[in-house]
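The data blocks that follow each hold one structure.
What follows draws every value from the coordinates through simple rules; no lab data is involved. As the structure is a prediction and not an experimental result, all values here were calculated from the model. Cβ atoms are built from the backbone, for glycine too; each structure is taken alone.
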Structure P
Amino acid sequence: MADAEAIRAFEHAGWQRAAGTYERSFATATRQFLPSLLEAAAIGAGQSVLDVACGPGFAAASAAACGAAVRGLDFSPAMLDVARARHPGIAFDQGDAEALPYPDGSFDAVISNFGIHHVPRPIVALQQARRVLRSGGMLAFTIWAARDENIAWKLVFDAISRRGDPAVSKAPPPGGGFATRADCHTALTQAGFTEIGSRKLHAVWHHASGQALLDALRSGTARMAALIEAQAEDAVPAIGREIDRLAAAYRVADGLAVPIAAFVAYGRKP
């Protein structure tokens with residue numbers, strides 16, 4: 001429990017800090033995967049949908065645009081302030097993904113865009129999602145692919161290894177460690193889902209420079225931000241320049257077009 005509480009406190013502080021800058025930084029990556037998330041959950045008009053770890057509410061808003069009746073839930077008051085201001089027609093609740101404050105069988109679908117792997121105990125969050133789903137309801141969530149398959153992350157970690165210190169971050173280890181389809185399928189099976197599947201997704205994240213990529217992660221994330229913030233201040237520009245050097249193959253007229261990769265995983269409540 002101590003480790004779980006340390007993870008929860010770390011993540012809470014990180015997302016509280018990132019709330020005001022998330023939309024123009026990290027959301028430019030995460031929002032690209034929303035169509036695939038909604039497709040995997042079979043979101044449609046008239047459905048009751050819960051967006052877990054909703055952040056500023058972009059997945060919730062996308063589901064609402066499909067005609068669904070949507071609620072969002074997040075543990076960060078700062079994120080919820082942004083969500084409520086941006087999407088006044090959607091109900092947003094403060095709460096814990098591991099203890100959802102809804103009755104059994106409340107929703108036709110549960111979605112989470114890059115949220116499940118941030119909770120201290122992802123299996124518990126998936127079990128809670130199953131509990132609040134109606135029989136036959138769908139769960140879908142996205143996670144990032146491992147850094148070797150996810151070029152933006154690989155560039156940053158490689159640059160820090162060369163010009164900074166990859167071991168300096170004081171962040172606690174993640175609770176989930178999801179990075180592969182197998183991880184997702186195992187977790188969904190343990191949580192009691194059936195008709196489990198997943199797909200690998202690809203997108204391109206545009207930045208003016210290596211420093212801009214670094215700044216987006218520093219201002220719009222929790223765990224990556226902790227690693228970047230922990231670097232010596234005079235090392236950060238060197239890390240940005242190293243990203244530029246390593247990313248030469250991804251240079252375009254207006255900067256960098258960096259490949260990113262994720263998985264969408266899904267399952268049905270029996």
Structure Q
Amino acid sequence: MSRLRAALAAALLLLSGCRGAEAETVRPALWEVTGPQGEKGWLFGTIHALPETVDWRTPAMDKALAGSGELVLEIADSRGVPAVFARLSRARGLPRLTDRVPPALRPALRRVLAEHNLSDSQFGDLDTWAAAMMISQAAQGAATAEHGLEAALREAMAGKPIGELEGGATQLAVFDRLPEQDQRDLLAGVIGEAASPPGERDPLYDAWAKGDLAALERENHTGFLADPELNEALLAGRNRAWVPMIAAILRAGRHPLVAVGAAHVAGDAGLPALLADEGFRVTRVQ
């Protein structure tokens with residue numbers, strides 16, 4: 001799943017990092033969305049952090065960039081996210097971080113903390129979801145949001161309006177509302193990802209790069225996303241909330257290019273399927 005923008009925007013960003021720096025050509029999934037009244041737009045699944053050397057521009061992508069009138073992202077302006085994170089993440093009375101994971105995971109947690117020069121004491125006054133995000137951000141290394149597709153799309157569509165589906169405060173509030181046990185499940189999943197062997201390919205990245213929707217759908221039900229409550233909070237529920245917003249932008253004739261994390265575009269609960277249920281024609285063009 002999703003792995004962090006700037007000062008930690010969402011758990012799907014947590015798990016979208018790509019390890020490795022060799023140049024490669026990718027062909028991620030892209031859809032054209034049209035409606036009966038002349039509505040038109042595009043839907044693109046992104047990876048929020050990836051190497052600088054990835055070549056993602058294709059004729060289909062260039063057509064979408066040229067034809068769109070507005071870029072729509074999960075978060076349009078992340079500058080206020082650090083302050084929101086600081087406000088929402090503070091907690092009192094929680095046990096030390098090591099005691100918030102199952103005994104079998106504690107050695108892995110200690111290794112991850114040591115590897116990234118972190119200590120258990122740094123997380124004593126943080127909610128569990130916030131600790132998970134901080135550990136994930138530290139583990140991402142060179143795969144940063146500055147190298148992600150959001151930044152590249154902003155550059156490619158310079159001068160066009162930028163809209164958002166959630167904003168940083170809304171996105172972080174999703175995690176702040178999670179029950180403590182779900183937050184601990186999230187932390188356990190992040191530890192497992194962070195402890196994976198160096199150089200191991202991220203299956204979510206590979207699925208995105210190939211436009212392999214079946215593989216993306218499988219990834220949407222593995223790790224902590226196999227937990228129904230987390231899947232609903234982090235994926236399915238957010239997708240349903242976004243559909244009326246995307247539909248309104250399309251019906252307003254703004255010809256948007258909607259770019260969201262790749263986890264949001266796969267399966268029956270994904271945005272292409274949900275927009276089709278709303279009466280739009282959703283045609284995959286890449």
Q.
Comparing P, Q, where is mean count of other Cβ atoms within 10 Å over residues 108-115 highest?
A. P
Q) Taking Rg and Dmax of the Cα atoms in Å, for residues 76-211 alone from the coordinates of each of P, Q, which one would give 17.5, 52? A) P
(Q) Quick check: 1.5 is what I get for distance in nm of label points 7 Å out along Cα→Cβ at positions 92 and 124, calculated from one of P, Q. Which structure matches? (A) Q
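Rank structures P, Q by FRET efficiency 1/(1 + (r/R0)^6) of positions 60 and 188 (r between Cβ atoms, R0 = 30 Å, to 0.05) and report only the one at the top, that is, the highest. Walk me through the intermediate numbers first.
Numbers: P: 0.85; Q: 0.20.
That would be structure P.
Which structure, out of P, Q, was distance in nm of label points 7 Å out along Cα→Cβ at positions 28 and 228 calculated from, if the result is 3.1?
Attributed to the structure labelled Q.
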(Q) For distance in nm of label points 7 Å out along Cα→Cβ at positions 164 and 252, which structure out of P, Q has the highest calculated value? (A) P
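State the single structure among P, Q that was used to calculate distance in nm of label points 7 Å out along Cα→Cβ at positions 44 and 204, giving 3.4.
Here the read-out was taken from P.
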